[in-house]
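Just so it is clear, none of the values below were taken in a lab; they were calculated from the coordinates. Keep in mind that what you see is a predicted model, and the values were worked out from it rather than measured. Cβ atoms are built from the backbone, for glycine too; each structure is taken alone.
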Structure I
Amino acid sequence: MEIKFYNTLSRKKELFKPLAPPKATMYVCGVTAYDESHLGHARAAVVFDVLYRFLKYIGYEVHYVRNFTDIDDKIIRRAQEEGTNTKELAERYIRSYQEDMEALKVLPPTYEPRATEHIPQIIALIERLLEKGFAYVVEGDVYFSVEKFPEYGKLSGRRLEEMQAGARVSVSEKKHHPLDFALWKAEKPGEPSWESPWGRGRPGWHIECSAMAMHYLGETIDIHGGGLDLIFPHHENEIAQSEAATGKPFVRYWLHNGMVTVGREKMSKSLGNFITIKQMLAKHHPEALRLFLLSMHYRSPLDYSEKVVSDHEKALEGFYETLYLLRRLKPVTEKPPKKHQKPLEEARQTIANFEERFLGALADDLNTAKAIGELFTLERILNGLLKLCGRFPSPIHLEVARQGEEIVRKLAGNLLGILTEEPEAFIEARREKALAAKGISRQEIERLISERQAAREKKDFAKADAIRDDLAQKGIELRDTPWGTFWKVI
């Protein structure tokens, strides 16, 4: 299968050819562990989780690293505010993040390294840069000299002479150039520190990713991912320090996901407009969040609103209802009517071609939006099959229905991480949660549904309609099918 990804470095789609197939290496920048993770972090995690699943599905042996930054200025400040130490604080939020990932059905990567566990590798990389003349020491601090690396700015498309120290660039009189960045920071009172050839101190932010990526994956890696906000300065600096040290290309394909926005403004902790993953999981099913996070192409911005997430939850619930009703099909006739033969064959062909279309969408720059569109096209086919069966499904109807259900499980479940639960269990859990929230008795609902069914059998449609209206007032929606009455709380 031909796979193409948009490479931020070349600014075009490129054919994916890993360095040493069937092995493929991937590094994704993880979280800085000083606070709860929000939807922006969730989007990056879920997007690259789908990429990881996809590459494994089509036969690659994927070595995937997602790091934790467990020492930096933000962590130190928060620990001081809380009266705790940085290690305890970072570990608390790392555990919290891992809980979020498990709830969101994000597969664990091959490695999840912490910066503080790789101080020797970081120091060794800085020593290489000093030896080659790309770095300099000032009063225990070590800086990378951007003027010594002629290609600085190639990822972000900026020219060095046009760049100025921005909001995320620390300005210091010690620097030879405003954009020089810290590889090592000299010890300050009350801060964690480690021994180094330049005195006690701690690593700068950027160096950790290069050191850990090369330690686990080699000096040239296939894919490096992260949010668009990391292109400059973080990923730009990773390229500079890595390629200056090795003389080799650091990354072959740079992939960046768009930001989650609120009212078209970037969601971030600094702006105070963020919604934590835990807050979302308290209100929504994890698969509904995955569906929302994958609903736009990964490079596009994704605007959050409660209504949009709720709409995706309803769509997910509707798909589970379709699978639930398909499970209840039982053959009552040997052969389908002749008029069913053509629509059955069309459904069979749609199902047979689904995998090619679905994988084709993901192979075209991980187009999850298109893949989801194909998935809901299949749902319409399956709903059409339910209507086609009527009261007289045949073994052929069931065979096609089972084929559809199996392909949904195989692809939506394994690759998108949705529709993974048993439909019956999903429906029952949703009912119980909704009933508890409304304070409605399940026994009362089922008694009224039975009374309504008895009234319908006696052709007392006035009473049946009155019961339906009464249930609707209670927030219970009924759906009559040839296999009984399906109900849900709305």
Structure II
Amino acid sequence: MNQYDAVVIGAGNGGLVAAIRLLQGGLKTLVVEKHNLPGGFATSFRRGRFEFEASLHELNDFGTEDNKGDVRVLFDELGVTNKIEWLQIPEAYRVIVKSENLDAVMPFGKQAFIDQMEKYVPGSKKSIQHFFELAEEIRTAQAYTNKAGGKVESSYMVKNFHNYVKTGSYSVNEVLDALKMPKKAKDILNAYWCYLGADCDNLSFTHYASMVLRYITKGAAMPKMRSHEISLALVERIRELGGDIWFNVAAEKILTDKNGVSGVVLADGREIKTKYVIANCAPHLVFGKMLDNVSLKDIKATNARKFAGRGFSMFLGLNKSCDELGITNHNYFLYDTMDTAKQYDLMKKIDTNYAQATVCLNRAYPECSPKGTTIMYFTTLYMSDDWGNVKPEDYFKVKDKVAKMMIERFEKDTGCNLRDHIEEISIATPMTYAHYCGHPEGVIYGYESQYWDGLNPRLLMMAQDHTIRGLRFAGGYSMRLSGYSSAYFSGDITGRQTVGDFKRGE
């Protein structure tokens, strides 16, 4: 019990998938998790008669049995799809920006999306069609890059994916402008930007286009028993494959020798011998606290990266049905402006951040709460560590202030009355996320997607980023960036890479 081929630190989305891939590859594998539950953010909790989803708004790129997305294909390979009861999200999103007179509800399905956009913005059809054509090529190119482990043939890329190469260094808005997309169509299309945590003047077009394509063409899904159902299914599969998973066990040190990783030291003093570690946690934590003799190169590379959004979530259990409350949609984006760079700046400070992504789960799953009630989740991001400036004695006051701002904003933009029907309320601030998951500053989006550190550079730099033999990363801080789907794929990639290392004796 003190020697394993591989140890996975952290039972979050990426770590759990990585563990299954290791076991499928024949490695004796241990997962250690400091919490008493698996999943990290992928969990749920009870308040009164309501079970709240902790973080998942909707799982993109899952699809259906006859229209499979890449996540569903992955889950099939892992052997967990049928362990989970899935439901489909009814429509893509509703975006409301009162100051700019924008209120649009967009459907799933490429042609339906194009047709609806043309209704809202006559003359936009051609540019939206071109957008999806580009996005299709980008998706294919990224699949090739994943399969090649970042070691791509440049001549093959130019020959087969020339538009991908051509757009790879441009932002979302730069490419949409080149497509001559009307402003209102751009605004509606860019609604998903907050899911990636970077504004569209700086966010990579190839990253955003790939995400939007997956949402619109494959739809979105949700486990009936919340994201915790996925986490439990992954744990069950790990045990079926003969893996060990220890809860309430924290890893404190990763040991190395002249050949690379040699073991892991647990908080209770036990030493686990292993040559391979997959860390489902922040490199800042690993290089800052868990490793001795870290190279200057790794320190500089890690510190050069920028933390992405710090999370704030509010959970409401309401004593009226969504029909009675007038809540008509599943997924809302409420912004002050569709100038995403300006909105991003507003989201740096507590006093100026009124943006929110809000979900009413009953619109996708009417039975998710007792009859005659409604469950809602409200989420926003803070693009700086402004919560770090809150004095301890003011913490609860500020937390309540933000919750009130969120409720008032939703009521103002939709005309619904929520505050008179609140039965249960729970609030998670960046401090909450830092406390329970150990993320620096309460970051829930890993490192921000930037020109030099976006999806494409990370995929292409996978080999160069592997600087310590036997150590790789999975989860929101790794090569696929943040988000549920990305975390699963990162675990898949990292797990398979480690199996290859093991079989080659590297």
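Observations on the structure shown:
- Structure responsible for 3.1, with distance in nm of label points 7 Å out along Cα→Cβ at positions 138 and 354 calculated and labels I, II on offer: II
- Structure (I, II) behind the derived value 1.3 of distance in nm of label points 7 Å out along Cα→Cβ at positions 450 and 474: I
- Origin of the value 15, where relative contact order in percent (Cα under 8 Å, 6 or more apart) was derived from one of I, II: I
- Structure (I, II) behind the derived value -11000 of helix-only ellipticity at 222 nm (-39500 (n - 2.57) for each DSSP H run of 4 or more, over all residues; to 500): II
- A value of 17 for percent of Cα pairs over 41 Å apart, calculated from one of I, II, originates in structure II.
- Computed 2.6 for distance in nm of label points 7 Å out along Cα→Cβ at positions 290 and 426 - originating structure among I, II: II
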